[in-house]
Every structure is written in structure tokens, then in C-alpha cells.
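Below: a set of structures, written as C-alpha cells.
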Structure 1
Amino acid sequence: MQLKFFKYHGAGNDFVILDGRTNLPLLSQEQIRFLCDRRFGIGGDGLMILQPTALADFEMLYFNSDGRPGSMCGNGGRCMVHFAAELNIISYKSTFIASDGMHEAFFLPNGWVSLKMNDVLLPVQNEAGDLILDTGSPHYVSFRNNLNLLDVFSEGRSIRNSSTFINNGINVNFVKVENDLIEIRTYERGVEEETLSCGTGITAAVIAAHFSGKLNADLNGVNVQARGGQLKVCFKKDSNKYVDVRLEGPAVKVFEGSINL
């Protein structure tokens, strides 16, 4: 069977996207894993399906590269908005449904996509002094001084598979804050590797840094440097939560094609 696909990335966080409005077959976990395989398939950190819905412009179904259903993906959401515009489903703004509920997004003048995230409750600090919070996906944030010397794969995998998180997993972010610029490296569950960027992780890093008093920047936006590029997070603090949270960054179509499935 020939399967039509589209390949996108958001700051190096890459995805296989399928148009669910077509006669798309029900994909098995093994087939999704194959499509995301970087040697035998198309390659991607995840796979997304654009589905029609009467409640919004579209629904985003997200699967991790291991073939299992995933939670909210910020970079994926921005890429899906770009894809919906490519299909002429939307123009410059959109509403869509993801695993964590309704989202809205719009295109910025520089071509970036601004995605509204759900409100985020205050982080919780563990015994090690690291922070845990949920930005649509669960995240662990550890502040470090030199990210270049880190073995992100080994340290991230160790935390993700610790007794506290082994059952449901957690994304692990190593974060450096200097002069109101955040640098980040992330180990993602479901991919079980370091990815070039993670949208919900970048959002978590900014909120954790603000909560910890490490940011002096005003709330018009905080720049974040991931390995795959730069993004920006805007937010407001409101008593016990962060509101009006927006993730902004590039969404790029790489190529499209067909693959035998």
C-alpha cells in the first residue's frame, strides 16, 4: 500500500504527518515505529495525524516514535498548524484539539507559529532540588552550568527510568540560565533519546526558571536556545499557576512523498 506523507520539523524536532481526511488505514504500533525509523522508514521523533472534527479546525493525533500514543507536543502542534495552512484548512490563525484539550495558534509576521498552551500549575521541587511540572506533558527540570559536558542520554535515561517515573515516564530537561537566555537539552520519553528540541520541555524550562527566580526578563517573552534552533516562550504569573502561556518558533515543511507500507 502506498501511503502519502509529509515531513516537518520545529527547531529540529521532526515529525511524519499524515492527512486523516483521506482514506487513511488504522496504523499499528509497529507501522508507526517503522515510519519513524531513521534507517528503514521516513524518520521522525513522532508521527501526527490531522483529523477532521466539528469542534475546531482540526484534531491532532500524536504518536511517539515508539509507536505509542503520546501526550501534548508543542513543536508538533506548531507544525500541524503550518500543515493545516498548507492544506488551506486555515489561513493565519487556528483552533485545534490535542490530547490535553483545545489550543489556539496564529502565524507571526516573521513566519513563526505562536501556540497557546494550557495553564500550568506551579512546579514541585524534589529532594534533589530539581523541579517537576506538567506543560501538557510531564517534565523534569534540572539546572546545570555547562550543558556541553553533559551525557544527556545517560543522565536523562537514568532519571526517566528511576523508580519514581518508570511506570509513566517523564521528559528530562537540563537547563542553563544566563543573562535571561535559556539553553536547554532534553531527553524525551517515547523517543528514548535526546531530541534537538522539545516544545513542552522548553515551556517547562522557562516556567521553572521563573519560578526559581533565575529570570530577570520581563514577561514579554523569554528566548530559549535548543540544539535545533531558537524558540520563545511568553507567559503571565497568576497566583498558583502560569497563564497565557505561548510557545513561539519555526515550523518548517521539509519534504513530502509516498512510502510502501
Structure 2
Amino acid sequence: MTVLIEWLSGLGILQRVFIIGLIPFALTAVGSVPILSGFALSRRFSAGGLGFSAGVMLVASFTSLLIPALESASVLIVIAGFIAGVALIKVLDVIVPHLHIVKGYEGPSVLKKKVAKAWLIALAMIVHNIPEGMAVGAVATYGVRDGLVLALAIGIQDIPEGLAVAVPIAVAEGSRGKGFAIGVLSGLSEALAALIPVVIIQLTHTALPLLMSLAAGAMVYVVIHEIIPDVMKEGEGEVPTAGFLLGFVLMLALDMLFA
């Protein structure tokens, strides 16, 4: 780990963040692989995986983003960034057509029947992945070690997410290959989103705390507005709860292990 941190620290900021951002992308691709062998995704597995994601994202929002942001900026800036993050995902919810398992279709009504179901599912996950990617990019800019820890935690919870994207798309399109390809594509969106904070920080370094709190606000909103309603269904409450607690503890453990 030390050798990797030293190597990454010697790279330019753009290269460093891009390489760290490839970790969640690679693990999303790994999660999509089982669809090629005809793996059938159970509702319990999907619910547990989404609960796990929620636990990781909630802890990361505080330990990796809000606390470091508060250490280098005023509380007003951090609150403003947090609110901006919530607003960003709310706007994406309104303008980007996408399909949730439980909540159903969201986005412009005029596009509901014009976009294929496979892409609506993929776009739902891409909207979910944007704040995760931005969080990895912002934290990797703040510190290499912290960026690696967050990228690894996000990547681990992306494994079931990759499969959760690939399976319904394979069913909807009748193609395992297409399910795999779009599952991988959803992970690529995360790696690209990691570069957004870097571009902004190149213009002004004072933007880093604002971007970190923005990513935190976006992730907390996704957890409360998107993930929890999708998994806390009748008869499945215990499974996502167990997944949430496992993700929560894992993120805390990673923070302590690599402190």
C-alpha cells in the first residue's frame, strides 16, 4: 500500500485521480461478469447489495467528505456545498429519464416511451454513480491514501451493483452480452465523474471543500431518496438492513485500517 501511495503521489493530479477512479470501474465490471454465464439475480441478493451500498455511502459522506471539508473551510461553505449536492441530483432526477425498480419511471414524461427500458435502467444507475465518482475524485485530490480507501470501498459495493444493472438489461434485451456491456458502461460513468472535481479544482483550489461537501450531499440524497425506497419493501426489510450494517462497518474498518 505504501509503495502504491508513493507512486501515485508522484503523478500529476489528473493522472492520479483517473487511476484511482478506475478502481470502482474495474470492480463494477467484475460484478457484471456473472451475467455472461446466465446468473439469475435474486431479489434478496439485489436488496442486500443495495443496502450494502447505502451503508458505505452514508459513512463515506461523513468520514471521507464532510469532516475533511469542515477542517479546511467554514461551516457555511460546507452547508452550501451539501445543499448544492442535493439540488444537483434532484435536477438530474427531473431532466434525465430513468427507471427504478420500485419507484418506477422518473424524468420527462415525453421521453418515457421513447427510451428503451434497458437504457432507462442504465441511466438510473449512472445518476447514482455520478456522486460516487465525484466523491472519489474530490477525496483523491485531497489525499492519495484517503482516495484509495474510498475508491476501494465504493468499488466493493459496486460489485453487486454491476450485476444489478446487467441482469435486468439482459432480460429486457434478451442479450447477456448487452447486459454485461451496459453494466460495464455504468461503471465507466463513475470513473469519468471522478475527473469533474479535478477540472474545477484546476481553476480554483478553494473549491475543494465545496466539492467534497457537494459530493456528500449528493450521496446522502441518493441513499435517502433512491436506495432506501427501492430496498425497504415488505418481506425484505431484514436483508437490506443487514447489508446496510455490513457496508457501514466495512467503511469504518477501512478508514481505521488505513489511518
Open item on the list: Comparing mean count of other Cβ atoms within 10 Å over residues 12-19 across 1, 2, which structure shows the greatest value?
Closed with: 1
Open item on the list: Once distance in nm of label points 7 Å out along Cα→Cβ at positions 52 and 244 is calculated for all of 1, 2, which comes out largest?
Closed with: 1
Open item on the list: Taking relative contact order in percent (Cα under 8 Å, 6 or more apart) as the criterion, which structure among 1, 2 has the greatest value?
Closed with: 2
TODO: Out of 1, 2, choose the structure whose coordinates give helix-only ellipticity at 222 nm (-39500 (n - 2.57) for each DSSP H run of 4 or more, over all residues; to 500) equal to -25000 when calculated.
DONE: 2
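Consider the structures 1, 2: one of them gives 1.6 for distance in nm of label points 7 Å out along Cα→Cβ at positions 36 and 204 as calculated from the coordinates. Say which.
1
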Open item on the list: Comparing 1, 2, where is mean count of other Cβ atoms within 10 Å over residues 124-131 highest?
Closed with: 2
Task: distance in nm of label points 7 Å out along Cα→Cβ at positions 20 and 148 - structure with the largest value, from 1, 2 - done: 1
Open item on the list: Out of 1, 2, which has the highest value for Rg/Rh (Cα atoms, Kirkwood Rh), for residues 84-131 alone?
Closed with: 1
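Since every read-out is calculated from the coordinates, none of them should be taken as a lab result. Everything quoted here is computed from the prediction, not taken from an experiment. Cβ atoms are built from the backbone, for glycine too; each structure is taken alone.
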